[in-house]
Each structure stands twice: as C-alpha cells, then as structure tokens.
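Below: a set of structures, written as structure tokens.
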Structure 1
C-alpha cells in the first residue's frame, strides 16, 4: 500500500492557518470538501466523528506529527488530506510537542482493513526523521506529492 494510492492530490495544504486542534480538523475537512472527496452537507457529521475520536485520545503521535482519523458513512472509500503548519499546533501530543505534519484519514464505516493499513503505512514512513524534515520544508502541493511519491517508491 502506498500513500499516494489514497492521498487526495487536491487536498494538500502547505500552510495551515489554524492554531487549535478543532480548527485544524475543520480546515482539513474543508480541503476534502473542496477536492470533492466529501460532500459539503456531511461537513459537520465528519467533524463530529473526528472530534469524537480525538476525545478518546489524541491522534498526535509525537515528533511533530498528528494523524486525525475517523470512520464515517459520508465516504465510500478511504480518503486522506495532508497539511503542514509552519507555526505548529498544540494537538495534545503524547510528547508535549507541537504538531506540524498532519495526515487526516476518513474511511467508510465498514473498512477496518484499509483504514488500519493506511494508518500503519503513514506512521511507518513518518518514523524516518529525514523524511519528516524534508516534508516540513515543502512549499507547495507539487513538492509534497514529489516527496511522498519518492518515499513510497523506496519502501515497497
């Protein structure tokens, strides 16, 4: 499984403006709506699903990374948005650090397999400090896609 198989190329933002966990989630859900991966009428339902998941425990995994995720019947396949924050966001990370790199995953209600595989794949790639550092320097969508594609090709 490669990240580019499920990352929405139109749902990439290299300058997240939000400064709170909930606002980052809203901003990234709006990316998926703009990319036509989620219907606008499902915006609040999806935000509620993501915030309910956050209430169970933060999806910030440390080292500047957060992977908010939820299952929702508002999608029929796994979709992922990517975001970078230049300033960092307090996402209640386990290590107390700010989060700069965000992958937001939304999976259909009945798709445990792809959802978990995608989470594992993203987590594995982001363990590489060099990859994280390069990702954080990306200035536009094309550079994000290039960096992730190159990393995908290495780890097959």
Structure 2
C-alpha cells in the first residue's frame, strides 16, 4: 500500500511554530515575575560574594574589634545566626517557586521542540515521497523514450 504524499497546502495547515518564551511570559503573574527576578539575582555569584563578604566582615568585626564596639560578640553571634536563618527561611521558598516556574517554562519549550520535530519529520517524509514519485515518473519516461528509440531504430532499418 503506497502512501500518498501530502500537498504543500496540507503541510501548511499543520500549524505555525509557537514562540514559547512569549506564551510563558504572558502567563506569568506579578508575583511569579518577582520570584523569578529574585531567583535570578540570588542564584548569582554576585549575591554569593555579597553574602560572603558580609559574613566575613560581621564575624571579623565582632571577634577582633574593641570590646565596647562589638554588637554581637564572640562566641555567641546570636544576632548573626538569627539574621542568617531569616535570610534562609525567606529565600529558600522564593528560590523554589522561581525554579518551579523555570521548570514549567522548560517543559513547555520541550513540548514545542517536539511539535517542531514532528512537523519537520512529516515534511521530510513528504519530500521523500515526492522524490520517490518523481523518480518513478522519470524512470517511466526513460523507459518509454528508450522503447521509442528502439522502435524507431528497428523500423528505420527495415
């Protein structure tokens, strides 16, 4: 059973390529955008260096500064521990929300890639079927032409 190739009009009806980035961006709410913004900033080396420098400065000041100027003296560092825990408590859920949103975007992008690949496969299959049909037609034309030439040669010799 030979498959009939799809026409160009049929291929065009399959659908246009979607811009997943734009679609996902339009779906985001303001709080989602804020979570992604925080995730992008907190997940950077710049933020890491800020926290690292702040922590080293805090601990150094409270360990080495004159006793009357220390505001969170060694060995307790209670205020530093409290602030560190508050940063973790507030940032971790925001980072997870941002990562979930980014994961949803990745899944949508993978789905769009699958759609594009499926369409490309159908187009390639159609092109190959058209080429096979053209090849068969060319062979038939050549056979017919060879047969005509053979008949002309035999009738011309008689």
Structure 3
C-alpha cells in the first residue's frame, strides 16, 4: 500500500511471513501518533472473518519478533480486523472473498449505472468477473473506483 510510513512498511515486511504461516492475510499496517503515544497496528483477515482469539494469537507471535527487529519503539502494539466493510485495496482481497457479494463503484457508468452489486466469480491480475443475477460482468481493474463487501442483515 503506497500510503504506509517507513516504520509501518518495515513492520509489515517483518510480520507478513509470520502472519501468513499462521493462516491469515496481513492486509495493512499503520504506525501513527495519537496524542503523546505512538501506535503500531496490524490488520489481519481470513476467509470467514477474524476473531479476538485470532488477533491475540497473532499479537503473541509477532510482538517479540518486532521487538528485536523493528527500528522504532511504539508505545502500543495492536492487532485488529480491518472491518467488514473496508474498501478492498489488493487483488488478495477479491480472492479472499470469492463467492461473496460486493458493491463496486465505477469511474464511468456501464448500462447507465456507476454502481454494480454482484458475487465475485473470479479475480485475476487481468480482470474481475462478477455474477449479477443471470449475467456475468467482466471488469478491468482500471474501471473500478472502489469496491467493498455487501453486508446484509
């Protein structure tokens, strides 16, 4: 992700192999000052969602490694879910949620609409294929302004 600070990117690079080995995806990392304290946050995800126990396990596995390798000393370290409705930011987000419904905002309308809701059929380096009722829609990545999961209660 282009917006990561140097410390956040360093932490991401250190933590990613550990998180992956545990069966999770490390989707983002942030290092930021809030008030007088510095927070380092890892955001993990997996198909089916993240539990508190998942966050705790990753925290225990990564904390000591970061202490020994990270060139910064945050006041607080947290591991969290990125949230159910956060915008997708990488191909891995689409792959992880294959078979689920998403809402896609487009830069330019298709058939008069700039929003599409559909089920992810396939996501590859080249395209995103959505099932929208009886039809399939193929989108190039350059057409997509934003995408996120559709949550229905």
As an exercise: relative contact order in percent (Cα under 8 Å, 6 or more apart), calculated from one structure in 1, 2, 3, equals 37. Which structure is it?
2
Compute distance in nm of label points 7 Å out along Cα→Cβ at positions 33 and 113 for each of 1, 2, 3 and report the one that scores greatest.
3
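Determine which structure produced the value 5.0 for distance in nm of label points 7 Å out along Cα→Cβ at positions 41 and 129, calculated from the coordinates; the candidates are 1, 2, 3.
Matching structure: 1.
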Taking distance in nm of label points 7 Å out along Cα→Cβ at positions 9 and 137 for each of 1, 2, 3, which is largest?
3
Ranked by distance in nm of label points 7 Å out along Cα→Cβ at positions 65 and 97, the structure on top of 1, 2, 3 with the greatest value is 2
As an exercise: helix-only ellipticity at 222 nm (-39500 (n - 2.57) for each DSSP H run of 4 or more, over all residues; to 500), calculated from one structure in 1, 2, 3, equals -8500. Which structure is it?
3
I have 17.6, 55 for Rg and Dmax of the Cα atoms in Å, calculated from one of the structures 1, 2, 3. Which structure is it?
3
Where is distance in nm of label points 7 Å out along Cα→Cβ at positions 73 and 105 largest, in which of 1, 2, 3?
2
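Read-outs: derived from the displayed coordinates by stated rules, not from any lab. Since we're looking at a predicted model, the values are computed, not measured. Cβ atoms are built from the backbone, for glycine too; each structure is taken alone.
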